[in-house]
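So, here's a batch of structures to check.
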Structure P
Amino acid sequence: MSHDHAHALPAAPGRISVPGIIQGLAIAFILLGGAALAWAFAGGHAQLAWSSYLIGAFFALGLGVFGAAWLAILYLARGNWSVTMRRIPEAMTAWLLPGGVLTMAVGLGAHSLYHWSHADVVAKDPLLTHKAPFLNLTMFTALVGASLLLWVVFAALLVRTSRRQDHEGGIGPTRTSHTLSAVFLVVFALTISMVSFYLLLSLDAHWFSTMFAVLVFTDVVQTGTAFVAVVAGLLMMTGQLKGFLNENHLHSLGKMVFATTGFWAYIYFCQHMLIWYANLPEETVYFIKRTSNGWLPYILILPLLKFVVPFLLLLPRNAKRQPKTLVPVAVLILFAQFWELYVMVAPAMGHGAEGAHAHLPLVELAATLGFLGLFTLAFTWSLARHDAVPLKDPALAECLDYHC
């Protein structure tokens, strides 16, 4: 690549304009989610309301923290092909502060969600008594709160360094980002484990898993990559990044989406296979709950949604290069993440999928859409505030010359 070619940039696209229909849908989702939660609380269904709130809050939180993780991973991997998409994960991190506050509110419903939060129950249970130094509301608030605060701080530092490069140019901010990314990924590995243990794993406090945090990580990566694919595909279809985003960039992104389906299947199979092989009561209880009382069809649908269908649809090369194919598959993966969280959370509440407590996950879905609406408003607000691409990043020319 010649020096002259390296600087032959297309006309700057300016700022990304978000269609009004997107914001309208986001507001409609917020109203729907709020109405569903209000109905559940008003009807005396506190456990249903709080479990729905937890599903929606964790769904949106995963998208927000993935923005920071995506930036860190691609900085360290020298993924210059993704430079023109950088504004997408940067905007995703805008949710971490409001989303973190809303996630901390889960503690207000601890007595409806977590049996370890009841002192009388813990006193009668030797295992919960043994775990009490870790499983208590003080530690819950301190460790989850500290984890979310660290995510906000590192995301802000990564985005601020990118903005500094927008003004100053040069390779210095990129080097700073590499250092921040290396530190953040270590912090992220520890904190995502902590957050997933408290918010999700402790719903079944008698069950434990050394792979659970890895499984949650695969969910965050798969769902976050799918969201990036949705936005990048829509931007490509509307031509807002013309000259800066082409089918080769989308192909690499599509390969990442495709790879995450196999990654999820591998981790989930390992989780199930090891528990089945060991046949230990304290481990098999997780899957017993999710294969009895009417839950078997729900858990069998999960690998179809998260692996089989997207894997087969994304096998053809053109499927990963064409937004009209990639975007619907990515939307399916987003729905699949809701389904997995529902299968994680609802059976832990002790209700069956049939009989007296049977219900379709309408309240849970509405609450999740409400949180997705809030996330979308924060995301679109942040996305429209800055130039669409980092024009002064030295890696931009290499990204535009990407034809792999």
Structure Q
Amino acid sequence: MLIAVEFEHLGHPDLEMIQTLLGELRGVEVPAFARYEADIDGLLKAAEDIGNVPNLVIIGHGGSINTFKGILGSLGRKLSEGRSFYLIDTVDPLHIRMVKERCNPDDTHVIAVSKSGNTLTVLEALSIFKGYPTTVVTQEGYGALGKLARSNGWGIVDVPEDISGRFSGGTASALLPALLLGIDAGAFLDGMKKAYRSAREDKDIIDLAGAFYMIERLGKRTLFLSVYSKGYSAFNDLVTQLFHETLSKGRKGLTLLASEGPECQHHTIQRVLDGPEDIATLFILVNGDEGERITWPGVGIEYKGVPLAEMGTYSLKKAMMSEAKGLMGSLDESGSPWASITMRDESEMSVGFYVGMMQYLAYYFALLRRVEPFDQPAVEKAKEIALGNRSAK
């Protein structure tokens, strides 16, 4: 199994009360993001056309870049040697200037990602890199990004029209830069497909969605996602977007606080344990390897009255899990509900499973709340106002 799920400390929400709802989830049509089959051969050809340049600038916003941001921050820690990846998910002038100063047209390739081809901030950032070799990732049609590509002779890689950006982790939006990074795309996609099958056929993911739905109905409208993994925490922006854009409509939904552990124990735990009681916690843990051993032979210094030399020899993994268990124990003492998902490891397959699992959890959460999963009306309204401000005097 790629995951193990622990429900015991959620206060045993009575899922029998919502068996009809959970039964409906098991019977829903498979969504487009879980049916899509990426053209790996075509993507490999596009990656080959880009070549082995030392610098890659990836321009995108939100769902168009967040899955790759997670891949880069997790799998990329072992794979990116000899090649630099610069993510531009902003029009912050200082950040873009710093990237441009490091990347010249003769040693850089720009990849601009926008599903519609009409994300204005992507077009604005791209305009700063005039004269750079460029590939665009966009859907077929006549969006501005596609028109720019055709008029400039840039490479164009297609993305499906019927998959929202935040659910696009199995499309060219994430896979093209991931292939350039050097990941095993086949294993990553296999992991996503295993998550999709598990979400439909097994109990854990459906029951987890149902349990947190019940907890929310009891007033726990903030979900603290406490991720005890440097790698998986790289997906916190993606998970936040999946939950906020997919669920939060018609004044329904929840607030997600996604934070990396144990660092979160130096700030957010104060909020969780001593702030408003409207919160439930979901831990993300990793079995992984034991890591190096911690030992203090011959050291006479004490830590809180205990000589370091007498603390014994233990692994970094035990140190990490001890931190997580300390928080779990504090939550138990305060009566605050929590559950955990333990990932098998941080391989391409497991990372793919994590992305697919979070996609399906967000999808199920939306269906339980009777909201449309795949639109984001408030986001579009904000974009309209922002466009008007650009021409304002």
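Every number here is computed from the coordinates shown, using simple stated rules; none is lab data. Since we're looking at a predicted model, the values are computed, not measured.
Just a few scattered comments:
- Largest in relative contact order in percent (Cα under 8 Å, 6 or more apart) among the labelled structures P, Q is structure P.
- Structure (P, Q) behind the derived value -23000 of helix-only ellipticity at 222 nm (-39500 (n - 2.57) for each DSSP H run of 4 or more, over all residues; to 500): P
- Given 22.4, 71 for Rg and Dmax of the Cα atoms in Å, calculated: source structure among P, Q: Q
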